[in-house]
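Engineer: Several structures are given next for inspection.
Nothing in this text is a laboratory measurement; each read-out follows from the coordinates by a stated rule. These numbers were taken from a predicted model, which means no experiment stands behind them. Cβ atoms are built from the backbone, for glycine too; each structure is taken alone.
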Structure I
Amino acid sequence: MKHLNRNGFTLIELIMVIVILGIITAFSIPMVRNIQKKNDISKFKVFEDSLINGAKLYVDAYGDDEFDGTGTCIDIKYGEMKDKMLVKDFPEKSINCNNDDTFVRVIREDTDKYKYEVEIVCKVQNKIVFEENNISDDEKIC
């Protein structure tokens with residue numbers, strides 16, 4: 001009796017490998033999406049921090065003129081800070097955060113003490129992709 005040389009995998013073995021790979025893929029896709037979502041949120045948080053830093057530079061440079069008299073708060077628009085080169089563009093060119101809805105509200109609490117609140121609205125083709133608003137409800141109008 002001759003023995004056949006078996007140099008390959010059976011159909012059942014191949015199907016089992018494909019099923020196992022499918023299960024691994026099914027579990028990994030949500031994890032990858034979650035990582036991407038966290039990465040997107042962290043980009044906007046870094047952008048928010050840069051807006052606050054830009055507003056601090058703005059207050060250092062122009063605060064005396066802006067807070068003259070009894071003024072207790074000012075709204076500094078993203079475009080204005082960008083024009084004065086206090087902040088950079090949002091890193092992704094397809095996302096537009098340069099609109100009137102993106103600004104930093106600076107509230108003077110004392111002579112040299114300020115509170116910074118941010119409202120960010122970023123869009124892609126006029127569809128909002130990120131919106132952050134940490135402005136106090138009692139201070140909606142500056």
Structure II
Amino acid sequence: MADSINQTVAKLRQLDLTIGAGETKRVCGVTDAQLRYWEQKGLIHPVQAQGRNKHYTYHDVLVMSAIKANLDTGFTLRVAAERAAQEMAQSARLSKLLTTVAAVEADDDRLLVELGPLTDQPGRTVFATIAADGTVTYQSRLTKEA
């Protein structure tokens with residue numbers, strides 16, 4: 001299952017999907033003036049697609065959503081943009097973790113996720129179990145003779 005997810009993610013990244021300005025404004029809850037100002041400040045980088053209309057990458061839409069959420073919390077634009085950049089960096093690291101998942105098994109009561117070998121004990125593999133109620137537990141198992 002993890003391999004098929006990784007393959008799908010790789011294919012999606014190759015597509016270079018973009019979203020039109022109107023849909024971007026609707027999804028992010030921002031105005032034309034905000035988009036123009038953020039573009040002038042170099043916070044977002046629209047791409048021209050399908051004629052003269054501006055489009056935004058999936059990454060820019062995520063950045064805009066994070067900036068808007070931080071602005072709504074009361075931060076200045078500068079701080080909101082800095083926090084958005086930090087959030088995007090954290091998301092990239094989390095994405096890396098998710099793409100290293102070795103295997104996933106599921107039944108009605110739980111999801112078992114193989115996270116990979118322990119760094120200092122390569123003969124042991126870490127597993128996360130996610131119960132139907134959302135409770136997460138971790139364990140390591142001996143996976144090969146040491």
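Engineer: A value of 0.75 was derived for FRET efficiency 1/(1 + (r/R0)^6) of positions 113 and 129 (r between Cβ atoms, R0 = 41 Å, to 0.05); which structure in I, II was it taken from?
Structural biologist: I
Engineer: Given a computed value of 45, 32, 15 for Cα extents along the principal axes in Å, for residues 65-120 alone, which structure among I, II does it belong to?
Structural biologist: It traces back to II.
Engineer: I've got another one for you. For distance in nm of label points 7 Å out along Cα→Cβ at positions 73 and 89, which structure out of I, II has the highest calculated value?
Structural biologist: Going through I, II one by one, distance in nm of label points 7 Å out along Cα→Cβ at positions 73 and 89 peaks for structure I.
Engineer: Out of I, II, which one gives 4.4 for distance in nm of label points 7 Å out along Cα→Cβ at positions 25 and 81 as computed from the coordinates?
Structural biologist: I
Engineer: Taking mean projected area of the Cα convex hull in nm² for each of I, II, which is largest?
Structural biologist: If we compare mean projected area of the Cα convex hull in nm² over I, II, the biggest value is for I.
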